[in-house]
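Pasting the structures in now, so scroll down.
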Structure P
Amino acid sequence: MVHRRKYGFMFIAFVAALMLLVPATGSFAAKDKIVWKSSGHGPASDPSQIYHDKLCNAITEATGGRLTVKPFVGGSIVPAYKEVDAIDQGVLQMGYSCPMYNLDKWPAAGLISSRPGGLPGEAMRTWFDFGGGADLLNKMMEGYNVMTFPGALAPLPEEVFFHSKVEIESLDDLKGLKARCMGDGGEILKRMGAATVIIPGGQLYEAMQRGTIDAFEYSTLASNWNMHFNEVAKYVYLSPYRAPSDPQVIFVNKKAFNELPDDLKMIVKSVVAKFTQDQHEYLVNESMKAVEQFRAAGNEVRKVPKEIEVALQAEADKFYAEKSQKESPIFGEIYNSMKSFGEAYNAIH
């Protein structure tokens, strides 16, 4: 607690020092103001979207309005999950999205996502900030007008394995299961017999009501409680094997960011780092509370059977071994970097 308080004061003092470089409101010409548009990827009730909006407002306030970042809810400017494309094209200057939503461009994006065998939250953020992860993500995106930086990844707690209408008690129960599952996890579960589909988070409640799907993964217990998923799925299955963390990243338009004055670049990076860390810690705490909220609402909260976890890990190992052989070199670079980091991390934990 002492360290957290100390670093909190350090951050406040740091931003206050930066503010000395910012002219008082009204003392600079309107033509000097910079306006960015930024979009999250979720519905308004998703905590990730809420934190995105708070982040945008905090940047505007910290810069005294010199950089005004206007927040937009997922799907309001471009279709949900197309935020990075819009940043590349200059439609957005900033966005908050999951790397795995960009598998159509970069197969390696699924590695820096909620993937089977991935790094847990603390390790994921440390790898991204200090283990070369941000640099590797930027290398992956070479040729696109998009970039990120250390501090821009919020790892978030492990995802819910599945919210389900039906019991999942054995490997056989996965066969033919109509389930929303994104990224590499969806591909791996499809290899195990599930009928996985891609559906935006804001459409999951209705998809369950209509019977389009029988089960789905989506974010953390805290997020999912706020989205009232207790009303459409009796069972809540928990396991860290499919998604030990749920990484989301702030991406920016490279040209727009590089054109910022140096003091504004520093403020953006500092405020982003604070809010991504805050969101992670907030959702860890809220997810612990949400377990009891789901139970009190009549849901059955269960652990995923061990045979499913073991089979999922084995299938994931085969999946990534195959992809490392056939994808571009950046895939292997990211995979091996994360694997080596994970081994070193586990050695001290």
Structure Q
Amino acid sequence: MRRLRALAASVASVPVTLFGLVLITFVIGRVVPIDPVVAIVGDHAPPQVIARVRLELGLDRPLPVQFVIYVNRLLHGDLGRSVMTSHRVTTDIAHYFPATIELATAAILIALAVGIPLGVFAAAKGGSRFDHFVRVISVGGQSVPVFVLGMIFLLVFYVKLGIAPGTGQQDVLFEGMVPRVTGMHIIDAALSGQWDAVQDGLAHLALPALVLGYFSLGYITRMTRAYMLDALHSEHIITARSKGLSAARVLWVHAFGNVAVGLVTVIALAYANLLSGAVLTETVFSWPGLGMYLTVSLLNADMNAVLGATLVVGVVYVGLNLLADVAYRLLDPRVR
């Protein structure tokens, strides 16, 4: 019963958080020095046209009434129409978001494959040179700006060494050849059996995924190390060592097995940060994802697209946090 109450409290907090997110996006859309009507009809439109469009959009009404209209449209899945593409924002987001998911998923897999072992071994060899090296690497992942690292990677691996392809999601030779199914280029190429396109997609994905993965690697490594240090100094680890169990079994089964559940929340937060923070990486590598769409929309004063993309990213972030909280409560017997 207590677990159900805690779970209900977590779920109940979601609508409040989403309402705050909607309110913030509405306020931003009204305080920015960009007239959405002028962005739609142009700077040289006649005054009567501007007045008519303002009336149609309800922008002539008081702010509380505008907010009610805004919420009502959101509840019906209407994020407005993009000035830049002339499509509905929901249509544009559905087109661009899969590429961001593809990039963020590849990045989190790299971060997990490297960050967790580094954190575990750094904790096992606490105070050693290896531990200090891992801590420096972790701090670097959180300190070096993503766009700086991205440009360095392009300069070294593309310009100087020539072992990586250029920017973008695919080579121009494969444009229009892969049928769109999921929106994720590599998966769609594999589903259509075009393995040359799969190889080309992986080559284009490597650099941006490494850059974005290094950003999350620092966070995951530091949290894994901190959890493992606490676990290795606990009584049950001392008991396991006194029984003569191998060091590898003590480290991975008893210590890491005890902290793995706690890492669920860390991984979910890292993944949410990748989905919301891929803007700079996608801009540097011209990756056709939601971050690139958001950047171009902002440069073109397309506020419907900017606010719609921001709102979707916020909803995804809140949803992943909720899933992490629910998973943590279900998997950890101490919470139950």
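None of the figures in this text is laboratory data; all of them are computed from the coordinates on show. Note that the coordinates shown come from a computational prediction; the quantities given were computed from them, not determined experimentally. Cβ atoms are built from the backbone, for glycine too; each structure is taken alone.
Of the structures labelled P, Q, which one yields -14500 when helix-only ellipticity at 222 nm (-39500 (n - 2.57) for each DSSP H run of 4 or more, over all residues; to 500) is computed from its coordinates? Matching structure: P. Source structure of the calculated read-out (FRET efficiency 1/(1 + (r/R0)^6) of positions 202 and 226 (r between Cβ atoms, R0 = 25 Å, to 0.05), 1.00) within P, Q: P. Work out the source of 5, 20, 25, 24, 17, 7, 2, 1, 0 here, i.e. which of P, Q gives that when P(r) over Cα pairs in 10 Å bins from 0, in percent is computed. It was calculated from structure Q.
Across the set P, Q, mean count of other Cβ atoms within 10 Å over residues 234-241 reaches its highest value in structure P. When relative contact order in percent (Cα under 8 Å, 6 or more apart) is computed across structures P, Q, the figure 27 traces back to Q.
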